Structure P
């Protein structure tokens, strides 16, 4: 149970982990939860592998399936299109609630950038960046274009320099303008449209970003509600933002910064086991008493596995080496046992048949009968969400980390 020491609330790792799981709807699927509500609870669903995103969403709501996610994302009925696929935290592809896109674009477009990672001869001037972003927004307004079609439009609206093949891509060189594709998403002028065959297309979703300071203050509070207690360093890592900037933002929201009082007192400090001083939303200091119980199978890049810190507590012992890729979470689907990573897994689909292989890491002994039944039930859930027939095999997973 949370206690007060030296004027602070003291939070243990089991308490923090239990609350995060509950708020992620991973302690049990929530009845009546919509895909947009599930994505909102996660603070975005990583969608580099769209089937993994569908499973992440489905695991959180009772009765949700991949069709529900696809309908929320791609339906022609605008009133039912409650999800958007675009560039989210860390500049990676995410599903975000359509209603929250002004918040996300306002916050992400105002995050300061670090050193330019591109070679000198590939870089763009600030003026060229603005020119390209404006060209992308104009070209995609009322249109759905493949990346090649968009490239033609951008070069025509800016100049040949934008089309110079100077960007290393997948076994090819990409045109210069592609380095700001994610920035156009963060500015709210680019999002994914339905595929044309196997080719991705983009459109201008037409959302106006909220003012940066207001949006970032709200994003911090939502982050702390979902993943707190957390430090500015945790937030910076999750967002791929400068640590010093995150420290200043937290200080301003706590009321100890200078130049801004819009969020003063919005967050409060707690003592967090192993992490030292950390932060929660002001007044949000109630944590569960009981331990976490149950078995869960989380897919590639699940938001809980990526955002939950300290990472070594979620991935203890062998899990830190086996279920992470160089310390990076998300590259392996993981088995959670009582809220802790205790294995990896993989699925292979052939038609309706889904073969699920689970590699527990707890010991070399067979799973106890009770755990095996829980795992069988979870595999059945995976099959229902992905609209197939799932079969369980307990054994070694030979598939390596996802790139």
Structure Q
């Protein structure tokens, strides 16, 4: 695991005692770990949330920042996964309205038959995703009028002849993860480095931790353990338990942030070869574009120059009216998606998740794969399995805001 993924901790120290205990210990304070902490709290179960960095500070802050059903699943035929995502999209709109924003995405087409296929497929997508709490009355879906399409700078000079609009939900993934943690009563052990486990007949008993802020030692005891480590799972299992089996394959994608372009008001989703989608999204006063995709070996990797070049080439081929190479790049990100291991190209691997009960450690569950949109539903299922308790409030209870964030609600 590269240390470059873990920035230096802040000043100060943890106020918890040197020895703490919880019913469930969660390692990994990304979207899945934070969602599980909320689910356990809703069920009245004590838990501890442990991370080497900060809450939402890893790959959960470098996603596409979309809560979506997966328009690409219309192309792959994975209708079940798409409909699950659409249902969860509505749940997020209910429980986190201050961290979500509905948008009408434009998917452009190059010729008449492609436009017809888009209208049929997108029509089904919006029909199955008709539950849209808080949908703005000013946004329209379906066929984009020609005058509106040509008024967008991206609609001229390029290969596209029109577009179809579909609904999806944009979010701020880091803030959403933090709000999930704030909606729990978990003992937060952020900036804590795991140094070793003690095991007994029933599995894991105790974890030795080192506070990265002041170097102090801490012990965590728990009856059940969940590793929600995202792309770092395989490396951690090798380091802590000497396991060499690869459970995941990692797929990276990059995002570049440009100056905003006048007239580019709607987010675009452009179909590319191999089932990929090129997003060009105006947000937060900038223009976000991405993503390319390659398989990587670590949970944090640098962006390759070839990836930037491939993305610039795609932008120039599809949207030649904008001077992409002359525009200032304000920021660039590379997110790594953990995909459940299988053969074939990562572009064709499912984004579904697996909850694996460890074969040798009976009180350990691993969260493998998954995505932002369905994290709550997956952790609802895991919490029910761990506790035997269902919780209807999971889909309705509003999230609390992370401390200090109230003035930054968008």
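Here are the numbers for this structure:
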quantity	calculated
Entry that produces 0.15 once FRET efficiency 1/(1 + (r/R0)^6) of positions 42 and 290 (r between Cβ atoms, R0 = 25 Å, to 0.05) is calculated, selected from P, Q	Q
Mean count of other Cβ atoms within 10 Å over residues 18-25 - structure with the largest value, from P, Q	P
Entry that produces -10500 once helix-only ellipticity at 222 nm (-39500 (n - 2.57) for each DSSP H run of 4 or more, over all residues; to 500) is calculated, selected from P, Q	P
Structure from which 20.0 was derived, mean projected area of the Cα convex hull in nm², options P, Q	Q
Winner on relative contact order in percent (Cα under 8 Å, 6 or more apart) once structures P, Q are ranked, highest first	Q
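No value in this document is a laboratory result; all are computed from the given coordinates. Just so you know, these numbers come straight off a predicted model, no measurement behind them. Cβ atoms are built from the backbone, for glycine too; each structure is taken alone.
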